[in-house]
Structure I
Amino acid sequence: MLPVLPPMTRDLQTLPPGEYTLAENLRLAIHPGGKRTWRVAYRLHGKRRQIVVGTLTELDLEAAIAAARGVRDQVAAGKDPVQHRKVAKTKAAVAAGTTFRGIAEDWFRRYAAMRSNSWKQNTRRWLDRDILPTLGDRPVAEIEAVEVLVLMEEGERRVSASHANDLRGLVTMILDHAIARGAARYNVATALRRAIPKPPSKPHPHLTEEQLAEFLRADVEELTPSVLYAIKLLPHLALRVAELCRLEAADVDLKLGVIRIPAPRMKGRHEHIVPLSRQATKLVREAMQLRGPSLYLFPGLSARDQPISKTAINRAIERMELPFPIVPHSFRSTFATITREHDLGSHDAIELALAHRLGGEVERAYNRATLLQRRRELMQKWSDLLTQLARKR
């Protein structure tokens with residue numbers, strides 16, 4: 001039984017720690033550290049509950065009694081005061097732009113300008129499909145770690161552990177943005193870095209010269225034109241598959257014999273120039289003629305205003321039913337290995353052909369060399385070797 005505070009008592013600052021009952025089911029909780037909070041007990045749908053209506057520094061006794069009457073009126077109307085407060089906070093956060101959704105949209109708008117199209121597409125999809133339906137309407141300052149964990153567990157169940165950690169990474173960045181904007185004080189997602197272990201990464205399978213030759217001789221003629229030419233060009237260009245799929249016709253300069261990919265579409269966020277060998281030039285020219293009015297060099301079959309997807313390339317390679325493991329990225333590691341084994345170019349030329357950065361940040365600031373002529377020679381020797389391998393029986 002809680003001690004009852006005499007009605008005429010007004011010196012509430014001198015009471016010892018404990019919880020005291022006043023009128024209207026109003027209670028004053030005095031914590032050992034000195035904090036004094038007003039609580040109102042109520043019963044709704046057969047369950048006992050209570051709600052904190054303020055602190056003693058915020059509300060004097062008369063104001064606390066008035067707040068308790070307000071709670072009583074809400075209960076009499078069948079409303080849950082706790083839920084009513086949550087709704088009110090959400091409405092206020094929406095008006096102030098401090099819901100998780102509002103902060104997330106502001107973060108995406110600012111951050112996306114510096115990222116590639118694939119990053120924008122993936123991030124937008126994950127936000128709309130996975131994150132915002134769960135956290136979007138929550139006041140960002142009130143999000144708890146367990147809510148993010150539930151989101152991660154659902155991502156693991158539906159997709160994979162890697163996807164769960166990708167979602168946590170996005171939530172972490174958004175909450176960091178909320179802190180920077182003064183909308184939150186803590187980032188609860190940082191405590192979840194090890195909540196769902198990532199599976200160990202596996203290296204992409206590397207192709208031997210014999211396997212590469214078998215791939216080059218495989219029957220791929222039944223593919224759609226866009227996928228067919230993307231598959232044929234994949235070994236020649238040493239590009240990442242996402243960069244290949246999103247090539248635009250405007251990237252191609254047949255007079256100069258190069259493909260110039262803008263920085264936002266590159267993984268490393270720097271412009272990449274691909275010198276075209278004679279074989280690659282022929283394939284690019286044919287692909288240009290088949291693409292129609294599309295912006296993209298390899299437009300989709302049903303949606304010509306969109307490029308083909310990485311999935312289309314993966315499935316095409318799977319349908320070849322080759323007797324060895326192979327993925328689109330295999331050609332980059334194979335290029336890096338075989339060009340060195342055959343001494344087709346210098347270390348720097350090979351690394352630049354793979355769109356890798358050379359040296360440290362300071363060195364790159366002073367050394368802007370692209371070794372274009374050396375890379376042109378390298379890519380021609382590489383295509384010549386591919387031609388030889390394709391003719392091998």
Structure II
Amino acid sequence: MGSKMSNRRRFTIAVVAAGLALLAGTASAQKKDIEVGLIAPMTGPYARQGQVMKMAADLAIDTINKQGGVKSLGGARLKLAVFDAGDSVEKAKNAAQRMVAEAPNLVAATGAYLSSFTLAVTEVTERAQLPVLTFSYSDLITSRGFRYVFQTSATGEQLAEGSLPALLDMAEKATGKRPKTIGIVMDNTAASVSFAKPIRATQLTKLGLTLVVDETFTPPLANATPIVQKVRSQRPDVLILLPTVIGDSKLLLEKMNEFGLGKGRLPTISSGAAILDPDLKTNMNVEQLEGVMSVVAAWSTSAQKDITREFIQKTGEPWPTQHFVTTYGDIWIMHAALEAAGKADRAAVTAALRSMDITTGAAKFFPGGRVKFDTSGRRESATLLIVQWQKGVPVTVYPPKEAVAEPLWPKR
């Protein structure tokens with residue numbers, strides 16, 4: 001009798017121990033680090049932007065992990081894998097191939113800076129069924145029928161169609177006159193092409209504007225003199241200036257000042273963050289930047305005061321750029337998708353992204369305040385921001401609900 005009770009007790013203890021071990025094993029598996037990727041330029045002329053994107057991803061992941069990680073997966077922590085997209089489309093494509101080969105456990109990624117890089121990268125990641133979030137502007141990114149690409153920014157066409165009417169209205173309110181002539185100086189990257197295409201195709205006629213300067217160059221720009229001479233000769237009422245390389249922005253703006261077109265003499269509007277980068281303030285006379293505007297898909301707004309302060313304190317950077325805000329937001333979107341999916345695999349994360357509809361959390365980092373993707377992968381509520389250099393700092397001036405300062409229209 002005693003022997004039977006002893007055997008029964010030992011069996012019960014063994015079952016309980018096995019159960020506890022199973023639970024511990026499950027918890028351990030759930031808490032395994034979840035790899036997310038960043039593919040961006042870490043070397044070459046675009047390295048500065050890639051480094052800012054890495055700062056953003058590191059800061060977001062650190063915050064998420066300190067707040068308990070992915071709770072639906074037992075508090076699993078996020079871990080970042082970084083891949084250098086380099087300075088060319090071919091290098092970006094090679095980096096994507098390395099990413100899918102060397103990091104098979106990645107559940108999602110963000111990047112890849114220039115739209116031309118993103119187009120090449122997502123050809124690779126689509127075949128690997130790896131979901132990729134990107135702020136690159138080109139309309140082509142989500143026009144190819146891909147299922148694993150999610151564009152958090154407004155597209156180049158959306159930015160162009162929305163920005164020019166807003167800018168012209170701002171000019172009329174500030175000066176009492178509506179601009180009649182326009183110039184376009186742009187590089188031939190995908191983002192610039194996407195932005196300029198609808199302006200040339202429909203906006204000029206629709207808004208009654210005459211195009212008097214139309215110049216395209218391949219970055220990096222070796223000599224800005226011939227281009228700026230043409231601008232000075234035609235003297236448009238407004239200049240659309242579309243460089244994507246910081247060095248080209250500096251070269252063009254300095255040459256414009258040399259030719260008497262800077263410091264507000266010629267209202268100058270750009271697209272993208274290159275012309276708003278802190279390096280410009282460091283490497284050129286800040287007075288030459290006053291009044292210059294740019295249309296962007298994201299920037300620090302009135303809704304992001306806390307993260308703006310934290311960014312400045314922890315990084316030593318003077319302000320968070322578009323690349324910081326969007327990458328930071330993308331990591332939080334991945335976190336929301338993982339929480340909803342309850343699984344650390346690509347298919348589940350992709351399904352969660354496709355069904356996502358949030359107006360809190362990650363949504364506050366994106367203009368429009370909502371994260372919901374349509375069937376093509378575009379964020380449905382994506383809109384634009386207009387940022388302007390004022391007293392040495394680029395600040396959001398449009399739309400009013402996102403603005404941190406009133407717009408100033410440069411006077412000739």
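Computed from the coordinates by the stated procedures, all read-outs in this text should not be read as laboratory data. Since the model is a prediction, treat every value here as computed from it, not as a measurement. Cβ atoms are built from the backbone, for glycine too; each structure is taken alone.
Suppose you compute distance in nm of label points 7 Å out along Cα→Cβ at positions 69 and 309 for every structure in I, II: which one lands on 3.0? Clearly, the read-out refers to II.
A value of 2, 9, 16, 16, 14, 12, 11, 8, 6, 4, 2, 1, 0 for P(r) over Cα pairs in 5 Å bins from 0, in percent, for residues 229-372 alone, calculated from one of I, II, originates in structure II. Supply the structure label, taken from I, II, corresponding to percent of Cα pairs over 27 Å apart, for residues 125-284 alone with the calculated value 50. The structure behind it is I.
Identify the structure, out of I, II, from whose coordinates relative contact order in percent (Cα under 8 Å, 6 or more apart) was calculated to give 16. Of the options listed, only II reproduces it.
Comparing mean projected area of the Cα convex hull in nm² across structures I, II, the highest figure comes from I.
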